[in-house]
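Next up: some structures, all given as structure tokens.
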Structure I
Amino acid sequence: MPLFVSDGAHKGKHAPMPTTFRRPHRSLLITELARSVAEFQAFTTAVPYLRALPRGDGHPVLVLPGFTGDDRTTVSLRWFLADRGYRSMPWGLGRNLGPTDRILDGLDLLLEAFTTSDERVSIVGWSLGGIFARELGRTYPSAIRSVITLGSPFQLAANDREQTHASEAYEAVAELHSTRVKDLVPEAARPGMPVPTTNIFTRSDGVVPWQSCVDVRGAQCENIRVPGSHSGLGHNPVVLAVIADRLAQPDGEWRPYAATGCMSAVVRVGPVPSSTD
């Protein structure tokens, strides 16, 4: 799988995305754990409501964990997807330590099965998993039905230690990363996503700057703001409700998200992408 991570430069035809990102305030980072725990408690309480959300058509949904996470960190999300009738798929590649050769090759193997099948897969990627999900969407557009990212800082520079609280940990394992990621292309210099893409983010993210998690290009791209922490995005009931709405759309009939009922009080749509690349 080709992997391209923004290096902060701009050499393409598109207007550059904002590059004046700053690390989230330390108070947001310090409260990440407590907020994530509260969101999990809300998840367990909201199960009856979650089970009333739209059921899916049974198509496969691949779930990619965030940096340093593995399939254990996505159990709640995958349970929810299975409960809504989807064929929920773990990635099965162990701990996500970034773009190692084993992970890049493993993701290719996961997607290649769908390139020769009439069935298309949706991908939900959390944080770094969402960056992988977007790359898979660009590499295998005919095999992918939709991509949903959760707090994924795809606009960030791969080697910028100042813009995210996870940078030091990421660079600590950089020696494990594949040589295939040496030639990095800036996100702003790339075309818009070729598959329907929903970027879910929170302005109270304590790990990455929320501005790095949005895309302003593409006719089938949207950014949806939710309340919550970065670490709780995979079990936040509001996030799960948005995911259920997005995945329930018939294949090939994408429409922008529109919050209704109580969701309209807590969810915001935007920034709104332009209709062209």
Structure II
Amino acid sequence: MKIDSSAKILRDAIDQFSPTHVVSMVSGGKDSAASDQIARELGAKIDLVLHGNTRCGIQQTSDFVRGTYGRMGEFVEADAGTAYEDYVLRKGFFGKGIGAHGFSYRVLKAQPFRKAVSKAIRQGKRDVRILLINGARKDESENRQRNLQVYRRDPAAPNNIWVNVIHDWSQEDRDAYLASRATPINPVAEQLCRSGECMCGTMQTKAERAEAAALYPGWGNWLDALEREAVDRHGFGWGDQFPKARKIGQDDLFQPMCMDCLKRPSLATPSTEEGQ
């Protein structure tokens, strides 16, 4: 375990950015479980836990996060509401690949995260500097090793600073640490080996969809019904390429709360295929 490394990352972030607030970003996966646990162990004053509810994933994940972290202090959900269904019915599914994923991330996570942080903490005030503690790890994929930074400002909200507090940990480090602290683990993450909080179709395979639907038939039935209507309207389904192409902006590559997706080198290749 690399607790000393995490301590240095957190200490350096506080020294460099002088935050006014600290937020723990919890997806329901094991990485964010570890980042939240280590931040608390190191004495970080966590002002709130923030969870993104994309409304296209396994609802049991949000139920677990709400029930587990909601008891630890202030808890806020960045709720995407009907954004996923609205978009799919209006234009079709987002597509497949890193470009499509960037667009999906913006609609389902980045925008709701910024709004939630602004409403809960910033409240129109200036010079509010917020550390967003998350569990991205550099060993998760070749793509992530090339692009992951320990600290990074949100390009659209520069005083939101993302801190990868377990940046140097391996999966083995993470799992050993969680076991040693008896940290509660989301059953969905145990079954699917991912948080399951977003199943937008841009970075998941058809086999993964079938597995998730078998384990969580309520989610599977909802997606089947949505897909039938989307195919009738637009001619393509979940996990298919979006029929139009557009260039990927640099901001679309900033996806700090999608470690489950970006660790997939087979799908995380640059592409211009995405929704618009």
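When relative contact order in percent (Cα under 8 Å, 6 or more apart) is calculated, the result is 30; to which of the structures I, II does this value belong?
Working: I: 27; II: 30.
The read-out comes from structure II.
Which structure, out of I, II, was log10 I(q)/I(0) by the Debye sum over Cα atoms at q = 0.11, 0.13 Å⁻¹, for residues 100-235 alone calculated from, if the result is -0.40, -0.56?
Value -0.40, -0.56 for log10 I(q)/I(0) by the Debye sum over Cα atoms at q = 0.11, 0.13 Å⁻¹, for residues 100-235 alone corresponds to I out of I, II.
Assuming -8000 is helix-only ellipticity at 222 nm (-39500 (n - 2.57) for each DSSP H run of 4 or more, over all residues; to 500) as calculated from a single structure, say which of I, II it is. Walk me through the numbers before you get to the answer.
Details: I: -8000; II: -12000.
Answer for the origin of the read-out: I.
Please compute mean count of other Cβ atoms within 10 Å over residues 108-115 for structures I, II and give me the label with the greatest value. Could you put the intermediate results ahead of the total?
Details: I: 14.8; II: 20.6.
Largest one: structure II.
Any read-out appearing in this document is the output of simple, stated calculations on the displayed coordinates, not a laboratory observation. As the structure is a computational prediction, the values presented were derived from the model and not from experiment. Cβ atoms are built from the backbone, for glycine too; each structure is taken alone.
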